Structure P
Amino acid sequence: MIPDPRTRRYRWIIFWVLASGYILVYFHRLCPAVVAVDMMKDLQTGGSLTGLLSAAYFYAYAAMQLPAGLLSDSWGPRNTITVFFLVAFVGSVLLGFASTAAMAIAGRLLVGIGVAMLFVPTLKILSEWFTPVEFAPMSGILMAMGGIGSLSATTPLVLLSGAIGWRMSFVAVGGLTLILSLLVWRFVRDCPEDMGWKSLNASTKASTPAVGLMAGFRSVVFCPHFWPLAVWFFFNCAIFFTFGGLWGGPYFMHIYHLSKSQSGYILSMMAIGLVIGSPLLSNLSNRVFRARKPVLLFSSFIVLVITATLSFAADRIPVYGLYLICLGLGMFSSSVVVIGFTATKELFPVRIAGTATGLVNIFPFAGGAIFQPFAGYLLERSGSVNGAFTLAGYQHMFNLLLVSAAIAMLACCFIAETFPTASVRTSAG
């Protein structure tokens, strides 16, 4: 169905409000990478505890994905995002004022709980305000906005923390989170019917019976095509979150003796890769390959090459190569997840889209939650020199990431193709 002019105009207001919130989600996700060394000194933590502090976000984020899907399908996306962004506001302020590692972990947990409730509800809203064919490109633009968030967690955070300190930086971001919560409540609506307008998916809704919460849960977890996607998400995103979300910055500083600013510049390439890669890979999937699986396989192969380079040449990569590695991770480990989420949505009826997306979204953040502190343990176990982790420690970490990349690529081979058929594309308008 082709949307009427009012729907076309208003859905962009909704999209940009939610996309602005997604900028903050990615900032919170990746910000420890450039301030990790400062936080270790200030809070007097080692590698394992710093990994736990950063991973607290991922523990909370992963744990909240099933509730995010269930609440999106029952309570409504708008209500869910508004309330939980208030929780994220409290957590960010608590993190900024934390005097102990325990308080910082509690703040990080609250942030993770709060921002965990944006992505899945947003996909639910996009599925109501945009047609099935439009969904993948819009998801790609959303992921690109996440790239702006990850960019803000690199050089801009370095500059801001240099001016007002890492603590007040988190307090300031907490204030922005509060503002976004209010904007969501004011402008966002779950579907066109909430405005008294016609649904874009009326035929699909009419032909799809209502599904209870537990029935939707069972439909997802007992679908054999769900699990290869889940495994791919777990290991692929564990690589990105371990390197880009925490230990990439210390690696540049400890092994290549780069400054925090220089490390921030290199890490910003991941954000650029995310901004470029999200719409690029979406268009490749929709218009060139007209398929999901080839894009996932190609991206997984590139990530395998990147982790092999890090594993076998950890201290011999030229600086320009570090830029390319971060660019590649941003494009092929991070932005490619938009294709994974699109494939997940296409596996299931629209009435359980929130539940399906919420369930699969547990796995990338479970990967980050497990791998970040474990990588910190590997680094700490290998010792340190003048407060810097050793090359041997980083090599152990990169070996772990290489094995993860191999498993992710293997899982990709078993992912089912979900690209819509010609009849679906025609009916979508």
Structure Q
Amino acid sequence: MNKNTSNIKYKFRYAIPMVLLLFCIQSPAQETGITKTSIRIGGVLDIEGQSKGLGLNMRKGILAALKGQLVRGKRIDYLTRNDSYSPPLTIRATESLIDDGIFLMLGNVGTPTAKVSLPLLAKNNVPAVGFFTGAGLLRPGVGNVINYRASYVQETAAVIDSALSSGMDASEICAYVQNDAYGMAGVAGIKQAIASTKGSKHIIKLLNQVLAMEGDNPARNNIGPIGVYQRNTLNSKPGYDSLKNWEKEQKVKCKLIVSVGTYNAIGRFAGYSRYKGDHWIVSAVSFTGANNLKSVLNEFGVTEGVVMTQVVPNLDDDLPILNEAREVLKNDYGYVTLEGFLVGKMLLSALRNIKGEITRENFLSAIEGKRFDLGGVKLNFNNGNQGSKLVTMIYYRNGEYATLNKEDWKQAI
């Protein structure tokens, strides 16, 4: 071998790796979850457990919003896993979707489930978007969290403010809640709503005691104007007895029971309290699920006296996005499916607002500090990671829901 041939082989052997290196530098890897034809989105919801009505309807709404939609020629694939509203299952489902390579997580259902999934998503740099919970642990939350809805604090404050302005006394407001982070978000809302009312100092002290308790299902009954039930159980008696004990000890009467729980638990509590002779007004937050709650109330013969807060417009409002939702959802059109639909539309608006490549970083930049108009539903991310503060109220009477008005309060109290 002559010297020239040797030099050519030497240069060729080291030239190929150098070319490959330059190619890798100039061709950045595709963002996780983004393919040539699709954007892979994940969701962990209760679609088999006791609260499956919430997960199934949230998924229906999201799928209706995303159906047939393209972003830069890419379809949106929504991959869902069931967790039966059980945190251990949430962890497994979340890890499975992360391993499958999702771009972000969308529309997850629940507070205790969000509590365990957010750290996993943050660790893997996966944004959490439009979760079906108003808990404070998502405001701002661990990692990159984008909320559509108003908080539970805002929901409970709205119903209590409405009751107080109609003549109810703070001492007549009690609570029946799920004994976990979800329920405690409601207790925090009660505390905030009555903090400035006359004679509430003693009640606030007891609420702080309840909120400070830690662990799995701590003994929160018989402390203050609160009854609790354990998540994924349906026994109303311990919480009901706790409220009756409060009435007896304090020589007061509960008139409004602010409930924070699932539709099966709250519907049964309303039925049980009426069976026992207590015709309390029961309020419920949006997460309870109006349509599913209505079915349970009817099952137990409850035809009136239930107030619900909602974080979407009134269903019969004449807004372009509601008209579209009615058309595509048809018989499935309701409060939960509408929220899913709005969350799906929020995602599409954000994706289409991205400047440059579709990356998680650019996605977040397309939302932070921005305003969106989803066909009449306005979102504003100028003051944090929550787009909407909207809270509406409906009243259940004669087996149907209608917009709440002051006359309803006066008749009830």
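Any idea which of P, Q comes out highest on Rg/Rh (Cα atoms, Kirkwood Rh)?
By Rg/Rh (Cα atoms, Kirkwood Rh), the leading structure of P, Q is Q.
For structures P, Q, calculate FRET efficiency 1/(1 + (r/R0)^6) of positions 93 and 373 (r between Cβ atoms, R0 = 35 Å, to 0.05) and state which one comes out highest.
By FRET efficiency 1/(1 + (r/R0)^6) of positions 93 and 373 (r between Cβ atoms, R0 = 35 Å, to 0.05), the leading structure of P, Q is P.
A value of -14000 was computed for helix-only ellipticity at 222 nm (-39500 (n - 2.57) for each DSSP H run of 4 or more, over all residues; to 500); which of P, Q is the source structure? Before the final figure, lay out the partial values.
Values: P: -25500; Q: -14000.
Derived from the structure labelled Q.
Of the structures labelled P, Q, which one yields 18.9 when Kirkwood radius over Cα pairs in Å, for residues 141-364 alone is computed from its coordinates? Write out the running numbers ahead of the final one.
Working: P: 19.7; Q: 18.9.
It traces back to Q.
Computing relative contact order in percent (Cα under 8 Å, 6 or more apart) for each of P, Q, which one ends up highest?
P
Where a number appears in this text, it was derived from the coordinates with a stated rule and is not lab data. These numbers come from a predicted model, not from an experiment. Cβ atoms are built from the backbone, for glycine too; each structure is taken alone.
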